[in-house]
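A.B. asks: Pasting the structures in now, so scroll down.
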Structure 1
Amino acid sequence: MEETKNAILTQGLTKRYSDEVLALSGVDLAVAANSIYALLGPNGAGKTTTISILTTLAKPTTGTAQVAGFDVVKQPAEVRRRIGVTFQETVLDVDLTGRQVLLYHGRLYGLSKAACHQKMDELLALVELESAADRRVGTYSGGMKRRLELARGLMTEPEILFLDEPTLGLDPQNRAGIWNYIRDLKEQRGMTLLMTTHYMDEAEELADCVGIIDNGRIVTEGTPQQLVEQLGADVLRIHGHGPEAEFLARINALPFVENAVHTNGQLQIGVDSGNKRLVEVVQIAGETSFVIEDVSITKPSLGDVFLQVTGRQFRDE
């Protein structure tokens, strides 16, 4: 790998599929080496397109992208030698055994049989599939298939691993197991990981940096803690009716309010202390004739950040 601070770097990345479909619109992305970067966004926001370009499966319309110091368009073979990928959909031959899946993948990438067998034993132990290695993949559970795909992605000892929804559809126990493997890849093997996920707790738990993409653009970025702290210490969630614009304008002018927006059918107000500030918020509602029907106070989360910057729940189309 060429000397570089960033394992992944994009500048002005755009992808246009047609005059009507602009999938990416000027994405600037910098992923530090030996870090975990989580890319979040609504369906159709550009996550899969970004990964497709970074893994050389698609070419950008304009802009540049470097992975492991190599240009994805000019040097795709060099990029492929240094990456591993696990896709959102399970891509495994169910008629092969787990051991055969790893062997064939390694051989396709030019590893010797001896190197493959040594690597297989190590990876099967890592993902705890030793006892199932000689069974047909068709007999594996969903969690076992995910773990096998992770092992397959590691067969070529990649510097950078791309994980597209690595725990989608798994039960809590299997999700926790995959989380442990992901942490170990960074901490024990010095690997860089870029992952997409629909699970906010997953991003909060694993990511060193989170980028939220919407309409083909990175709309906010930072550590999970930094993003959550931008909302304030507490979040007031208010349902009601009346002159909402006037009410929000008054609320946003208050010195203790970090932000106040209408999103997903409710008002979301970030404040320094919910219990202390609720009375004043209710008072302003009365002065502006905004009728509060329901109010709650919660601690902010990454999900609240997502809702604020995209205006949509995570699973919205």
Structure 2
Amino acid sequence: MPLGAPPRERRLVSLALLFSPQGSQAVGMGQELAKSSPPARAVYELADAALGWGVSAACWNGPEDRLNDTRQTQPCLVATSIACLEALREASAAAGAPISAAFVAGHSVGEYAALAAAGVLSAADALRLVALRGSLMAEAVAGGGMVAVIGLDRGIIEETIHGVAARESLVVANDNAPGQVVISGTASALAAAEQPLRAAGAKRLIALRVSGPFHSPAMAPVGEALSKAFGSVNWSDADPPILSNVTGEPVREAARLGELLARQVSSPVEWVASVRRMVDEGVDTFVECGPGAALTGMVRRIAPEARTLNVADPATLEATIAALGEAGRVPARASV
């Protein structure tokens, strides 16, 4: 830079924190972060104490079939996502620029981690509630499932399954990204929809490893039971706002968040709408906290111009801190 030239202006990023969905779990998740980050390790200690069983052992040692049991998967994922957030907070503070965000959002079970991140629920209460959610979903009426439809957008899928849905329970459950939509319903409805969806141009139909038709009206009794349990914990308004899975809109009010969370388990996950709303509000950087990088992949398909980062282990944490340092820090309008 020539002498006397003004310093190069650094463009501040507007950042959203994302929290991982079910399916991201893997044996060993969070273990290396817990070894290197005392705040991350403290989250696992809190989870073990709050739930009265070895959340940390299930995350780090499995076995895989145990970790994939939704009764363990859901609290293990939320604990790991919160641990990743705490490691990110620690590292960003050490770098001299504490992390702040304009919004937070979680996909399905990840919404419980988002509630903790935004101060709506304590980490312990979020873990207790999501453990109850996992148990209720595991005990819900079986006989159905979920299928990912690859290569078709939501509108075409809804039009294609309309005839099947009129006869049997079949709905769009997750609008994850353009060309990546999940449907949910009875086994017979899913089977009846296969040929029409292939004829409409679906590239692949992938049966998900779940025990029931989640995010469909069949899960309404689970939402009712959760709503009753919500009254046993303290709720606060969100800071920053949370993008609701149910509406795809930012919400701050605690009462509204509880109402939407009860509906979430039987409603579609409006992930495309959520990401597009955050982009419309000026977000240009998304950081996923949790194992894997499922959500960053979805964001890249929804908003290719956005920067995507993730925190899953010490290596990704270091890379994320470096990338945020190069880009500039987020304006402190809503500290997480």
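Every number here is computed from the coordinates shown, using simple stated rules; none is lab data. Remember, predicted model here, so these are calculated numbers, not experimental data. Cβ atoms are built from the backbone, for glycine too; each structure is taken alone.
A.B. asks: With helix-only ellipticity at 222 nm (-39500 (n - 2.57) for each DSSP H run of 4 or more, over all residues; to 500) derived from the coordinates and found to be -10500, which of 1, 2 does the value describe?
C.D. replies: Working: 1: -10500; 2: -15000.
So the calculation was done on 1.
A.B. asks: Give the label, chosen from 1, 2, of the structure having the highest value of mean count of other Cβ atoms within 10 Å over residues 197-204.
C.D. replies: Numbers: 1: 19.5; 2: 14.2.
Top value of mean count of other Cβ atoms within 10 Å over residues 197-204 goes to structure 1.
A.B. asks: For volume of the Cα convex hull per residue in Å³, the calculated result is 134, so let me know which of 1, 2 that is. Provide the component values of the computation, followed by the final result.
C.D. replies: Details: 1: 155; 2: 134.
Working through the options, I get structure 2.
A.B. asks: Hey, another quick one. One of 1, 2 was used to calculate distance in nm of label points 7 Å out along Cα→Cβ at positions 53 and 253, giving 3.7; which? It would help to have the intermediate numbers written out before the result.
C.D. replies: Numbers: 1: 4.3; 2: 3.7.
It was calculated from structure 2.
A.B. asks: For which of the structures 1, 2 does the calculation of relative contact order in percent (Cα under 8 Å, 6 or more apart) return 20? All intermediate terms of the calculation are to be shown ahead of the outcome.
C.D. replies: Values: 1: 20; 2: 25.
Clearly, the read-out refers to 1.
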